[in-house]
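No lab work stands behind these numbers, since they all come straight from the coordinates. As the structure is a prediction and not an experimental result, all values here were calculated from the model. Cβ atoms are built from the backbone, for glycine too; each structure is taken alone.
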Structure 1
Amino acid sequence: MNLLIDVGNTRIKSALGQGDALSAHRAQPWRDLDLNEVFAHLWSDHASLARIVVSHVAGEAFERALDDWLWQRFAVRAEFVRSVPHALGVTCAYPDPTQLGVDRWVAVQAAAFLTDRTALVIDCGTATTVDLLTHDKIHRGGAILPGVATMRRALAGDTANLNVPDGHVHAFADNTRDAIAGGTAYAVCGAIDRLAHEAQTTYGDAPIALITGGEAELVRPLLTTPTQLIPDLVLQGLAHIAQSGDKSSFGH
């Protein structure tokens, strides 16, 4: 049994994997919390593991703390996926792949495994990221913008009179809190819809759009672009990488 771990900017998600099959995933906030307590809450009840495969965007200190805890608990060293020029038949768009967030790279790997079509890979979280993978398995690059909640916090922090409770999403609101809720949600949706249009215009294919992330269920109903919701997209990518046996995904 493999333990698959996806560490984002604010949450850790994990699942047990056997081949490409996954258990129900677990999720836990980690930012500004005691990491040993977070790790114990997530995994202390697991039995022995064959491998531990990790995608994270949390920095070197977090990586060391995670690796140390996992070694002490399971006597298994974590394997950290890296963004690389080419892996599992997929070519990275970035001249310097180390600049591409590994969560984006793993999500693109998952898309390449799940579909033979051109795919728009959308991750709605603290940041919203949109990446394009064409049908020839070439990553064409992507876009990054603030997530909905991040935009709302920026408005609350940088303006004098907009620190208001969360509102409801309406296209044309008659009060400030709903105007912020709608404006921030539609800003993200507008970017995603425009990028889907640009993908079709540039490459000639209407992409299949795969959406994941903590804000996906907020954003998805507001999009004009049809999407397929895959809550564990990065974990599916990690399962595929682990199953493949390809060492290049770990920077080897």
Structure 2
Amino acid sequence: MIRNLIKIFAVIILVIIIFFFDKKVELKLSEKFIDSINIKYKNIQESTFVNDIEIMDIINTVEYSILNKPIKDINIYLLEDYIESHSNIDKAELYLDNDEILNVEIFQKEPLFRVFEDNKSYYLDFSLDSFSLSPFYSAWVYHVYYDKMDDYKKNVLNEILNIINSDKFFSTQIFALEFDLNSELYIYFRTGNYKVLFGNKEEIKLKFEKFKIFYKNSIDKIDLNKFSLINLKFNNQVVCVKK
């Protein structure tokens, strides 16, 4: 009986301590104000798709006149959600430090392809998810041309992405990709004024290897710029069409 009373008394004391501690923290926060805002761009060296003015506009939309505002009145999680709703931002992390500075860490979306689809243009990231262009910056990435995105083209781009990631020759040489109305793939390379017809996605890895062998064996012997088209569609051969 006495032990139970002691336990109950201990719980009551603990609740009282927690209550007064929370009140003390709340009182302390009520005396603190946001002194400044520090915006950092984490995964990219500098602001590219977004800038400090845009970030501040978003913050002030949620928390008007945030500077000199009591810290206890700042909804950090709501601010993060609003910043992450920006089409060019992948993730935002906000936190307050002991100097009453609101730190805003921005992770921008990273483009892999810039798509030209009919009369519109947008980026695809490494997961092939789309996001809009930025008025502040144009990324130096692979160009892709097609009339409409579909699962077939997405599968082809996925395979090409794997090849680009594993082969330095293609990651540095490829400039643009084009799907015609029959979804046949053409690739443009930085080193020539010709296009390479890969056709459909069947044995696409083999076609890439075939082109690399052809290129390395021909570059010192033939002026490839004499050709308008290099056709890899046929088995065991490369067909070149003169201009």
Structure 3
Amino acid sequence: MTQDEKTTWKVPALFRRVQPWDDKWLLRLNAKEESKFTRFVEFFSFLGRFGFWILVIAVFIFVWYDPYAALYLGLNIGVGVTVVYFIKVFVRRPRPFRVTPGVKVWEGPNTSASFPSWHAYNGVANVLALYVVFKFEWVVLVIGIPLAICLGLTRPFLGVHYLTDIIAGWVIGCLGFALSYLLTPFFLSYYVSIEAILPWAHDWGTWGTFVGEWWFWIIFIGGVFAFLYVTVYRRKKRKTKVEWR
């Protein structure tokens, strides 16, 4: 990206007071050079992607049949897509590389607005959902919350989000989970009413209907690789063409 292109982006008035603080912490957290650790962080950051959680939902539907878990995670994603996307479009905060001099970007290209962080939302909302799914086992929170915090912090490390984007993502993630928690009983009762006609329906908390079939694994694993190709490989291939890295 050229300097002329950078100057066309403006910091929204909403963030002008916190922008110096955000710039300071972004440059402190941002990786200074590419290394094995940087590549590991980029890989770990994939856990916050939309695609990763779609795969998890698919596992809870087709591999280990647990509609309760699939519905919780699905509602989290549905709420997140609606709320986070709306805020991004409405606020239109530029990504750090567009307005903050000196930031190094180690993942991309990111074409959506910066505020709030979708990765931070996913980390918190889905850890809380899994906490409920696993019958309020405290171990889920002990392991999951630190991972969700680390997941959020990978974003300024990679140079693609400000710290306030992450904090907002965490807060909205808690609110999104609360809304999913309220909506799940309604959608669950509807799912139960139509479950008998679904070909993958089975006893809850058991292996999926088609797990013992060889053709299922060909389709499922093939689908996973195709999905990863679209969401990871093609994205990385596009990244090599980005001048601002």
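I have 12 for relative contact order in percent (Cα under 8 Å, 6 or more apart), calculated from one of the structures 1, 2, 3. Which structure is it? All intermediate terms of the calculation are to be shown ahead of the outcome.
Values: 1: 20; 2: 12; 3: 29.
The structure behind it is 2.
Using the calculated result 1.05 for Cα Rg over 2.2 N^0.38 Å, pick out the matching structure from 1, 2, 3. Show your work: numbers first, answer last.
Values: 1: 1.05; 2: 1.61; 3: 1.11.
It was calculated from structure 1.
Any idea which of 1, 2, 3 comes out highest on distance in nm of label points 7 Å out along Cα→Cβ at positions 77 and 133? Provide the component values of the computation, followed by the final result.
Values: 1: 2.8; 2: 3.8; 3: 1.1.
Greatest value across 1, 2, 3: structure 2.
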